[in-house]
Structure 1
Amino acid sequence: MEIKKLESWYLINQRILPFRATKKPYHIWVSEILLQQTQVDTGLPYYERFIKKYPTVKDLAKAPEDELHKMVEGIGYYRRFANMLLAARQIVDLYDGVFPSTYEQVLKLPGIGKYTAGAIMSIAFNQPYSALDGNVIRVLSRYLGVHGDMKEEKNRKKLDAINQTLIEKATPEVYTQAMMELGATVCKVQNPLCVNCPLDKTCFAFKNNQIEQFPEMSKAKAKKEVHFITLILKDGERYYVRKKEANLLKGMYLYPQFELESIEDVIEYFKGLGVRIMVDGKPKSYKHVFTHLTWCMSVYHARVTSGEIKEYQLLDAEELQNIPMATAHRKIDTGMEEHS
C-alpha cells in the first residue's frame, strides 16, 4: 500500500471534526464510544455536549448514572454508556484520573475492545496498534482483493494482521484516521468515489472492476419482530415507569411492557399482584426499529383503580421529562417510527 500517499491525502482532505483538534486520550475515547454504531453527523452534537458537561475523566466518574443516560437519550445502544461510567471510575481508582497509556491497560477497561483500544493508542499516543472497523475492512478488502466472509472472525483476524503490518510502517496517528476517513468519504459502501481515491492506481478491486464484490459479506438475518402490550399507566396524575437494569436499553426507563398475547392477559397479570387496572379506549400500534430487531407495540392508556405496583416508580409529568427514557417509549405519542 502507498502509505505516504494515503497519509498525505488525509492531511489535505480530512473533515474538520472537533475530536481531531486534540490528542487527549479521554477525548478520543469519548468520540470512539459515541460513534459506535452511530453516524458522525448524529454523534457530533452528543460529543460536544458530553465534553462540555464532563470535560475530564474525573468529571465523568462523578456523574450520576441517570444524568449520564439522560444526556445521551435518543442515540441508542445504551450499554456502552454504563460501561463508560464503570471505566471512568476505574481510571480514577487505579490511575488517579489519568487515562492509562499502555495498550494492555486500555484494553482492560470496561467496554473497550481491540478496535477501540487500537484507535486510542494510535490516535492519542501515536503507537502502532491496528484499529479495524467497518471502514478499514472495506478499504483493505477492496485494495488487496481479500476474499472471505468478513462477518467471520477468522477473516477479520486476517485483515487485522495485515492492518497491523501496515500501521507499523506508517505514522500511526495519521494512518488510522486516514483509513477511517477514506472508508467513510470515498471508499463508501455504495457509490464509492474511486476517481477521488489516492490509492486507485494500485487498488485490486478498482483495476479489476470488482468494487461491488468486496468486502464479501454473508446476508444479514431478517430482523426479529417482538410483539408487546405497552401501557401508559397512571395512578392519579403520576405515571408508572421502571428502569431497565440489563441487556438492551440498560439504564433507560420504560413504561410497563409485556410480551403477552392480549390486554386481557395483562389485566390478569396485575390481578395476580393484587392490582386492578382500567383500560381507556382502543390501542394504537407503534413500531421501533433497532439494529437487530423490531418492537411492535400495542399501546394502551390505562389507570390503576386499586393496589400498588411495587417494582415500578411513580413520576409526575415533569419528572417524566427529566429521566432518561428509551426513545421507543419517549416517542410513542407522536406516532413516529424511530430507529436506534
Structure 2
Amino acid sequence: MFSEAALGEYLRAHAPGIRGPLAVERLSGGQSNPTYRLRADSGSYVLRKQPDGELLPSAHAVDREYRVITALARTDVPVPRTYCYCDDRSVIGTPFFVMEFADGRHFWDPALPELDAASRAALWDDINSVIGRLHSVDYAAIGLADYGKPGSYFERQIGRWSKQYRASETEKIDSMDRLIEWLPHNVIADPASSLVHGDFRLDNLIVHPTEPRVIAVLDWELSTLGHPLADLSYHVMVWRLTPGQFRGMAGSDFAALSIPTERDYLERYCVRTGRERIDPRDWEFCVVFSMFRLAAIMQGIAKRVLTGTSADAGAADVGRRARAIADIAWRQVESIGG
C-alpha cells in the first residue's frame, strides 16, 4: 500500500476540487492496473496506477488512459470526469491518475440474469449504441490525431501481441504458434480507421443504478487509433465463447433472454455507424484475431502471476485459459478453410 499522506498532499496541490481527508480502499478487478476508491469530504473518486515491479514494454499505459478519457469528455461517449495525472514516482511509487467514481451497477455475465427481459434488451441496445458512438468520434477534433499510427493496424497489432506473448510465454502452445504464423498472411483489406477502446467488454462498463444504460466506459489502457472491426469483434466474442471459457454466452437461448443474436447485433451496429455491411470472411478473420489477442493477454496475466506483479487474486485462473482460447481460435481458422 502507498502513502495516503503523500497522495493527499499531491491532490491538495493538483486537484483542488478534491477536498478533505482521504480514505483509500482497494477495488477488486482491474487485473492490469491496481485500482482504488478514494473517499473525501467532496465525494468519491478512483485512482488508477501502474503495478509495481518489472513491466512488459508499452503495457499499463495509465498516461494514455488519462489522455483519452479526458478527450472523450467532449463527446457523447460516456466517460468519468478526470482530475489529474501524475508521473512523479516519489508520490505513490508509480504513475497514476484520478478520476470521478461512476456510481452505478457492474455486470459480469453477458446473459444479464440480474435483469428482466425488457431491461436486457434495452441494455444490450445501449451498449451497441455506445460502441457505435465511439467508432464514430472525430478523434482529430478532440486532439487525438496522434493517438495511434495510421494504417496497417492489424499488421502492427499482430506483431505487438506476438512479441508480448513471446515475452510472457511460460509453456509451448501449438495453436498460438500456428496463429502467429497464419494471421499476418490473411489480414483483411478493409481500410477503416477509428478510435478503438481495445478492451470493450461488459465488465468494463458502469450501468446506471436503475436504468438500462451505460454511464461510464472504463479501462482505456489499450485504446488507440485502429480498426473498428477489431474492437467490435473483441467485444462480440461473448457470442462465441461459453461462460466457462471466458465470460461468454455461447449456447444461450437469445430469443428467450431478449438478447440479440450476433448477426442482429452486427446489423444494428452497421446502421448506427453508417457501414453498409461487414464481409463475412473479414468478420471471421477479426474474430480469430481477437481470440488470439485475448489469449496473448491471458498469457501476460499468467506471467505476472509467476513474477508476483499481478494486481488481482483471480489472475492465475484467467492466465490458465490462454491455451483454451488459442485452441478455439485455431479451430475457427480451420472452419473457414484457413
**Request:** Determine which structure produced the value 1.5 for distance in nm of label points 7 Å out along Cα→Cβ at positions 49 and 321, calculated from the coordinates; the candidates are 1, 2.
**Result:** 1
**Fill in**
Across 1, 2, distance in nm of label points 7 Å out along Cα→Cβ at positions 185 and 305 reaches its greatest value in structure 1
**For distance in nm of label points 7 Å out along Cα→Cβ at positions 1 and 329 computed as 3.9, the structure of 1, 2 it came from** = 2
**Among 1, 2, which structure scores highest (criterion: distance in nm of label points 7 Å out along Cα→Cβ at positions 105 and 177)** = 2
**Prompt:** Taking log10 I(q)/I(0) by the Debye sum over Cα atoms at q = 0.07, 0.12 Å⁻¹ from the coordinates of each of 1, 2, which one would give -0.38, -0.94?
**Reply:** 1
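When mean count of other Cβ atoms within 10 Å over residues 89-96 is calculated for each of the structures 1, 2, which structure yields the highest value?
Ranking 1, 2 on mean count of other Cβ atoms within 10 Å over residues 89-96, first place is 2.
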**Prompt:** Computing mean count of other Cβ atoms within 10 Å over residues 41-48 gives 15.0 for which of 1, 2?
**Reply:** 1
**When distance in nm of label points 7 Å out along Cα→Cβ at positions 209 and 249 is computed for each of 1, 2, the largest belongs to** = 1
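Values quoted throughout were computed directly from the atomic coordinates according to the rules given, and no laboratory measurement underlies them. Since the model is a prediction, treat every value here as computed from it, not as a measurement. Cβ atoms are built from the backbone, for glycine too; each structure is taken alone.
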